[in-house]
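Bear in mind that the values in this text are calculations on the coordinates, not laboratory data. Because the structure is a prediction, the values reported are computed rather than measured. Cβ atoms are built from the backbone, for glycine too; each structure is taken alone.
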Structure I
Amino acid sequence: MKKLHCLVGTGLLALLGLGAGAAMAQTWPAKPVRLIVPTPAGGSIDTIARAIAQKYTDAWQQLVIVDNRSGAGGTIGAGIVAKSAPDGYTLLINSTSQASSASLYRKLPFDALSDFAPVTQIISTYMMMVASPKVPIATVKELIALAKAQPGTLNFGSTGMGSSPHLVGELLRLETGIDVVHVPYKGDVLLQPALISGQIQFATLPPIAVLQHVRAGRMRALAVTGKVRVSTSPDVPTMAEAGVPNFEFTGWIGLFAPAGTPSDIQGRISAETIRLLGMPDIKERVPGWGGEAAGTTPEAFAARYRADIAKYARIIKEAKVPQVD
C-alpha cells in the first residue's frame, strides 16, 4: 500500500509539473526577454540579433533586450544561458562555434549537448575568403602558391579559437598542405582593421563582415565556401572553382534556450522566427547576412546541432588543433 501511495504521489507530481509547464507557456512572455549575444556589439551575430529582437518585441508586446556577453570564444555568453532558468526569458543566439566548443575546450562552464535546447536555426551561412590589399594575391591559387613558397610566414585571422573562420582555415591547411599561422581575435570587429592594414594576410568571414570593405577596395574577395556562387557577389568563385576541389563549408546562426525550457515556448519562438524570416524587410537583409533563411523546428535544429558537434570534433582532431584551457 505504501508503495502504491508513493507511485500515486509521483504521478501527481508529474502531472502538476506538466500543468505548470503548460500554464507557463500560455502566459509567456509576461516580462522582457533577454537575448544573449556571445560576441561584441557591431559584429555579424549582433547585427542579426538586433534585427530579430525588434521583430520579437513587436510580435510579443514585450521588450526583447540584446545583451552582449563576449569573451572566451563565445563560451562566457553561452555559459550564462546554460545556467539560466528554463523559462523562456533568457535565450542565446550563436553560430557554429557553439558546436565546435564541445571539442575545443578542455573545460567548459556547460555541457554543449545536455545544457541547451536548440530552438531554431535562423539562417544557413556561407563564408567569404578575403585577402589584405597589402598582399600581392588576387586568387586562392595565388594564396596557396605564396604560402607554399613562404611556409610559416602567412597569418590567417579568425574570430576566436574554434570559430567557423578558424575551422575554415584549418580545413584549407588540411586540403592543401600549406603552413600558415592562426591569429585569433575577439570578434570580426577587431579582426577587420588588422586585415585591412596587412597585419594578417587573409581570413574567411561572414559576408556581412567583409562585403562593404570588398566593395570599397579595402579587402580582396578570393572565394565563397558554399557549393554555388551567391547573388550578392556573383563574380566571386566557389572554393572548388578557385582550385580547391570538394571544399565546402556551410554553417548556421541559431537560437538556443536552457535545457528544460517548455516545448510549447520553444515552439512559439520557432514559429515566430519562421514568420519573421518571411517578412519583406528581413528577406531583403538575409543575403547581406551571408546566407539563406532557414527557420526550422526545434527537432530539426537539434539534429543539425548534434551532427555538427561530431563533424567539428573530427576536423579539430585531424587538424591537430590544440585544446584550450
Structure II
Amino acid sequence: MSKTELIKQLEKEQNTRLITYITGDRQPFATRIAGDVVPLLSKHLEKIGKTKKISLFLYTSGGDMLAPIRIVKIIRNHCDTFEVLVPYKAHSAGTLIALGADKIVMGKLGELTPVDPTTGHPFNPQNPANPQQRLEVSVEDLNSYFLFAKEKAGVKSNQMSDIYKMLVEKLHPLSIGNAYRAYRMAKLLTERLLSLHMDKVKESQKIKKIINEITGDITIHAYPIDRDEAKELGLKIERPKTLIEQLMWTLYEEYAVPMKIGQPFHPNELLAGKDMAEIQNPGAYIESAEVSHHFVFTGKVQKSIRNNQLAIDMNIDSQSWLERQ
C-alpha cells in the first residue's frame, strides 16, 4: 500500500483522523521538531475540520523544546481526543508532544526518552583553539558533578562552595544559569502538557512522579523508555492490536526507506562514476490523507582536484518545505 492508503487504513482501524510528522536523523540531512511546522499543521487541520479524534503518527530524535506545546495545543483545538502513535522513536521534544496526548499508542519498538535539554557553553574550554566548537551543558551533568563530589569524593557540605568555585573556573556562570533555566523550562512544559488532559488536583501525585522521572530522576538523556516502563511511570499507554502494529511499522518504513534513516551518507553513492550529481534528499514529512508537506534538501556533489588530489565537494543550495496535494 502507498502511504496515503496506509494512512486511510490506520484511520479506519483507529476510528480517527491521522497526521504524520517525521523528522530525519541522517546527517547531513537531519531535521528537528521546530515551530515552523505549526502553519503547515494548521493547513492539514483545516482540511480535516473539527473532529472527535486526531492521531499524530510521530518519529523524531528531538528538537526545539518550545515547539511541542504549540503543536499539541493547535491539534487539541481541532478534536475532542488527541492520541500519538509511536512506532519507534519519539525522543526528547517528541516525548513532550506525546505527554500532551490523551493516549500514547506505542509499538513494541516504541521509545520515549527523558527531557533533559542541553545548552551551549560560549566556547569549549577543552579546545580553546576552536572557539566555534561549543560545549554542551545540561543540568544533569551539573547535578552529577556535585553528587560525585559529595558521594564519591567525600566533600562535606561546608566545602561545596569550593566545588562550585572550581566549576565556574571552567564554565561561564551564565552558562550554568542558562542550563538551569532550560531545566526549569522542561519541568514547566512537562507539567503544562500533562495538565491538558490530567486532573491537577486528583492526579497531582501521578503528575509529580512523571515530571520527576522525565526531567530529572532518569539521568541519561538518550535512555529509552519503552511502553512497559512508560506505563509504570503513569502515562496512558496503549499496546496496539496486531494489525495496528503492523500498519504502524509498515507506514514507518515507507518513510524510513526513502529518507534512509539510520544509514550513513556517502557522497560517492550519488556520483556512481559521474563527475557531478544533483542532491534532492527528503529531511522531514507532514502528511495526511488530503495534503503532503515534505522538507527537501537540494544541491549537488561534484568531483574536484585540490592540491593534485581528487576531492568531493558537496553544496546544499536550498532547504525548504514543499506542498503536494
Structure III
Amino acid sequence: MRVRALLIVNPRATTTTKPVLDTIVRTLAANAELEVVETKYRGNAREIAAGAVDAGWDALLVLSGDGTINEAVNGLMDKATVQAGLATSASADGGADGGPMTAAEQLPALGALPGGNANVFTRDLGVPSDPLAAVDVIAARLAAGTTRTVGLGQAGDRYFTFNAGLGWDAEVIRAVEDRRAKGQSASNTLYMRTALHQYYRRTDRRHPNLSVQAADGHRIEPVGLALIANTSPWSYVGQHPMSPAPQASFDTGLDAFLLRRLRTISTLNAMRQMARRSGRPVTGKYAVTLHDQAEITVRSREPAALQVDGDYVGDFESVTFRSVPDALRVIA
C-alpha cells in the first residue's frame, strides 16, 4: 500500500514558481498517494496539521518557510500526548520496537520542503536548500519509509524546531514583520538593515533587563540577549551558517547563548565567532553558553519580545523554555 501524504503549500510565502510547484507535486505523487491543500490565512497550517492527525495521514509535507512549518509542527503537537517523549498510554499495536507506541509514532511523519527566505529547519535537517533537489530527497525517503526522530523545544505553550529568542533578535523579527506588512519583501538585506537600526536606535543596550535560570537553578544576570537553540546552526545569513551554540542538537536538550552586555565590540566579536566553522562555543567577557538543558527560564523586568522559529509571538515578562525529546518523526 502506498503512503498517504498531505502536502501543505503556503501560496504567499513560497519562493517557488508555479512550474517548480507543479514539478514538486508530480514528483511526490509518483511516490505517494498525495493530496494538496493551500493555506488561506496565518495559523491555518496549524489547523490543517491537527486535522491530518485526526484523518490518519501517514505523512504531512509542508512547502513553505519556517513560519508555516512551525505552525504545522504545533498542529501536530496539539494532538500529541507527550511526557518525556513517550505517550502516556500504550497503543494496542505497539511501536516500531514492539513496545508501546511513542508520541512521535502516533503522528504523521513531517517532511519539510524549502519554500521561504531562510529555510533554517530544512537545512538543519540536511535537506537541500533548492526545492527541486529537496523534493527528490523527500520523495525517495517517503517511498522507502525512512524517518528519524527529533526533539523539539517549547516556549511556554508554543513548540519550536530550531531556535527561539528573547530580546534584541526578537525585536528585529518584530520590526521586519511590521515592514513586511507594509509591503517590503523579506530578504537578508532587510534583516541586516533592521538589525542595525534596532541595535543602535531602539534596543536599550545600556540597561540589560533579562535574567536567566538554568535547569540546575544557576542564575545568570543581568543579560542583554538570550538565544535558545534546539539545533545548530541557529540561523543563516544567506548561505552562511550562524552558530552561537554549535553543540546544540536535535538529539540533546536545549542550549542557550547569552550576552550579558550588548556593547558594540563584544557583540561584534560574538557575531564573528558565530560565523566561524570551528564548532567551538562563542567565548568572551560577556558571553555565557548553556548546554543540554532540560529547562531554561528567562525573565525580564518589563515585557520583552519573543520569537520562535523566526516568528514574533508577543511580548512577555517570563518565558520557560523546555526540551521535548523524541517528539517528532521527520522525513530527512
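For Cα Rg over 2.2 N^0.38 Å, which of the structures I, II, III scores highest? Walk me through the numbers on the way to the answer.
Working: I: 1.08; II: 1.13; III: 0.98.
For this comparison of Cα Rg over 2.2 N^0.38 Å, the top structure is II.
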Work out which structure the value -14000 belongs to, where helix-only ellipticity at 222 nm (-39500 (n - 2.57) for each DSSP H run of 4 or more, over all residues; to 500) was derived from one of I, II, III. I
semi-axes √(5λ) of the Cα gyration tensor in Å, for residues 66-233 alone derived as 34, 18, 15 - corresponding label from I, II, III: II
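When distance in nm of label points 7 Å out along Cα→Cβ at positions 114 and 186 is compared over structures I, II, III, which one is greatest? It would help to have the intermediate numbers written out before the result.
On the way: I: 3.2; II: 0.7; III: 1.4.
When distance in nm of label points 7 Å out along Cα→Cβ at positions 114 and 186 is calculated for I, II, III, structure I comes out on top.
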